[in-house]
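Where a number appears in this text, it was derived from the coordinates with a stated rule and is not lab data. All values reported here derive from a predicted model rather than from experimental measurement. Cβ atoms are built from the backbone, for glycine too; each structure is taken alone.
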Structure P
Amino acid sequence: MVKFLAKGVSFLKRFLTLGFLVLFFVLSLAFEIVDDLGRLVTIDNPPDRVVIASPAITKYLEVLGVSSRIVGVTDWDPYALSNEVEKIGNLVPLNLEKILSLDPDLVLISGGFQEAEVAKLEKFGISTFVMNPNSFEDIYRNLMVAGNLFGVPETGRITATNFRDEVLEIAKDSYNVPQNEKPKVVYVMIAGEVSDIWTCGTGSFVNQAIAYAGGANVGAPYSGNNGWFPVSPEFILNSQPDVILVPYYYEGGQEEAVKMITSYKPFADLPAVKNNRVYPLYDGLTAYANPDFVDLVKTLKELFY
């Protein structure tokens, strides 16, 4: 009987030891995930120390509740205004020495003009993941990807689903507005003089936001780099927009932004100008394709109707 009990205890010890080993193996198991450059990135464990090399990404960590893991951001990231966090300098070229000093588990970076920085970071053995959202669909997907990346997949799934449903609920209501009753809208981003205008078309998340909010973007038939392209004042005149959206970049800059349009004499007879429908729009809502897209669509809906 004693021998039988001894064997049982011995078996139980081996079983528990094996169980703990399996649990440890599962918890520490590396996983692979594809980033927005199509790279297969191996993640050993959900990162605890993260450097964000692009302000376009920060909001994803905030809404997922993992922003406490951020140890560094660029000088241009609004996150640094209200949080104690190290600044790493410009978006390009990245300050590799500063990033290395922060000992990050992962650096999050955008594509486009930052793409060349990826090879530089990895040359120094810095694990890098690219998030480069440019559309409503990209935002939805990146919320789930970030949830998996940071070990909170359920939070990512729920957050992404709520984001999608909230936007589509507004879009469904806008869809019921007859096309001839939708206001003609143009987004006017002025780079210095009114003669130097950029606007959004197909491929831009701002174009999507205008459509979901019930507007008819006059730039929709056209496209450019990420959906942005230059136009002339004649383009605006020929479009005869009912609504003009113009970005402002600092609190108190709303009046100045609107005045650039309304004081430009060739625009005096545009429906948007005559009917006082030139609206300032905070640049923070249109600069990045992030979860604030919901607020952008809501804001536009209120302006249009």
Structure Q
Amino acid sequence: MTLSIGISIWSGLVAHTFPYLDQVVAPFDSIWLPDHVQYEDADVAEGWTLLTWALARYPDKICGHQVLCNSFRNPAHLAKMGATAHHLSGGRFVLGIGAGWNEGEYISYNWPFPKPSVRTAQLAESIQIIRAMWTASPANFDGAHYQIHDAYCEPQPRPLPPVMVGGAGEKFTLRVVAEHADWWNYIFQDVETYRHKQAVLKEHCLNVGRSYEEIEQALAVHLLLGESEADVRRLQETEGVRAVSANGFAGTPEQITERLLAGLAQGATHLMVGFADSPRVDGTQMFVEEVLPHLKR
């Protein structure tokens, strides 16, 4: 399968989002938007608004979220939103979704924040409802957390948007991936951890009777690029450049290329890259010119 490479956006860009994308998006196959509502008093853009703007502004790009917080939206309503976006965009929508994690957002916006096992159970039910509404007319579902009765989602999306589940929790999230995901979105940092998570997913697939090979794997990584190691260190101390230690890595183009190729060699067919110095375009352009050609080979 051909490697698909997309660009992911930091929620804090807000008004800088689309001026930045206008300059850099052309070489990428897809655009991936965040879904957060606050980080205390920091500037944060709302995810679904970003997505609809991106679908309209870039008519040749696949768009999705990396990833939606399931708790923020009623699943039946989300199915309708996704179907509408898919129709209006000519089939360019991917439903990226996860169980949610940022407790501060839940508390401030008055969303219940149950324990992880409950949030992932809710995620599993949401995906079942969304798929039911996209394929049955009317749709019905009676779960422990959500119920729908004679719910219509007309017109239904055709072809069906892929459902991409984000996360790597070994007990709950990866089981949801095994049971319900078309794509698995994994934050990549090193090959050893990735291999371990793949092994856990394979075990879940075996337990639920699903073929591991039919789940497409998407690596997500935030990058900081510098022309030399000294340049990388300088950038790490530059105001406005974000740390990547929790969700990616820093390095020269050669180092970044080697590390990404090692991850992709484990079977991923999608790559989603964000850049720690955005909305500056320097790191993104360096990636496009000095890393992207090696990945596309």
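In this comparison of P, Q, the computed figure 1.06 for Cα Rg over 2.2 N^0.38 Å, for residues 62-165 alone is attributed to Q. From which structure (P, Q) was FRET efficiency 1/(1 + (r/R0)^6) of positions 38 and 198 (r between Cβ atoms, R0 = 25 Å, to 0.05) calculated, if the value obtained is 0.15? Label of the source structure: Q. Please state which of the structures P, Q yields 0.8 when distance in nm of label points 7 Å out along Cα→Cβ at positions 222 and 246 is computed from it. It was calculated from structure Q.
Computing Cα extents along the principal axes in Å across structures P, Q gives 60, 41, 37 for structure Q. Looking at mean count of other Cβ atoms within 10 Å over residues 174-181 over structures P, Q, structure Q comes out largest.
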